[in-house]
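Q: In structure tokens below, several structures.
Every number here is computed from the coordinates shown, using simple stated rules; none is lab data. These numbers come from a predicted model, not from an experiment. Cβ atoms are built from the backbone, for glycine too; each structure is taken alone.
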Structure 1
Amino acid sequence: MMVYVDDDEPIFVEQLSLDQAMAVVARARSALPWAVNSAHAAALRSEIVEVEDQIDWLEGQESASAARERAAERAYDLWVDHGLGVPA
């Protein structure tokens, strides 16, 4: 699915950053009460679901990256402690 963020060029949902995805969802939710017909409402709901899935994926990636970073910092700290003769 392609969505519009701020400009005239659509981009794929998979290319959205977390901030862009949140902006798209907020805009679609605010437009939902003003949908012109049921097809428009269905399209907005579909967009919301797909972008929310992307948000979940991005947050998962962020969480995994933070966990890897913490593990690397811990490993480095242990390596430094070992070099200094500090027991683990």
Structure 2
Amino acid sequence: MAISSTGRFSFVKSYSAWQANEAWRERRRDMVQGYLNQTATTQSALASIWSAQIEGAATLAAEAAVARIKTETQAAFKNVADIKI
């Protein structure tokens, strides 16, 4: 046993093989859970990005369709106005 600077004996705690193995398993379990949490967060973020992209594409398509209909309607009214009876 070593004597520390305080003049007392200091004991270095030694763990049994079972305790070391359990500590290792606990660390691995925590790491796996952390990875699973990160995976779930990433999956949720990607799903929301995908949904927003689909929604944005649908909005752009609808706006383009409305603009095309307005243009064709205006052209049709102009053609009707050009007809002289």
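Q: One of 1, 2 was used to compute helix-only ellipticity at 222 nm (-39500 (n - 2.57) for each DSSP H run of 4 or more, over all residues; to 500), and the result was -25000. Which label is that? Walk me through the numbers on the way to the answer.
A: Numbers: 1: -25000; 2: -29500.
This value belongs to structure 1.
Q: Moving to a separate point now. The value 118, 30, 8 for Cα extents along the principal axes in Å was derived from one model only; which of 1, 2 is it? Write down the numbers at each step before the final one.
A: Numbers: 1: 71, 22, 17; 2: 118, 30, 8.
It must be structure 2, since only it matches.
Q: Any idea which of 1, 2 comes out highest on mean count of other Cβ atoms within 10 Å over residues 50-57?
A: Details: 1: 16.8; 2: 10.0.
Structure 1 comes out on top.
Q: Starting from the value 0.00: which structure in 1, 2 was FRET efficiency 1/(1 + (r/R0)^6) of positions 18 and 66 (r between Cβ atoms, R0 = 25 Å, to 0.05) calculated from? Show your work: numbers first, answer last.
A: Numbers: 1: 1.00; 2: 0.00.
Clearly, the read-out refers to 2.
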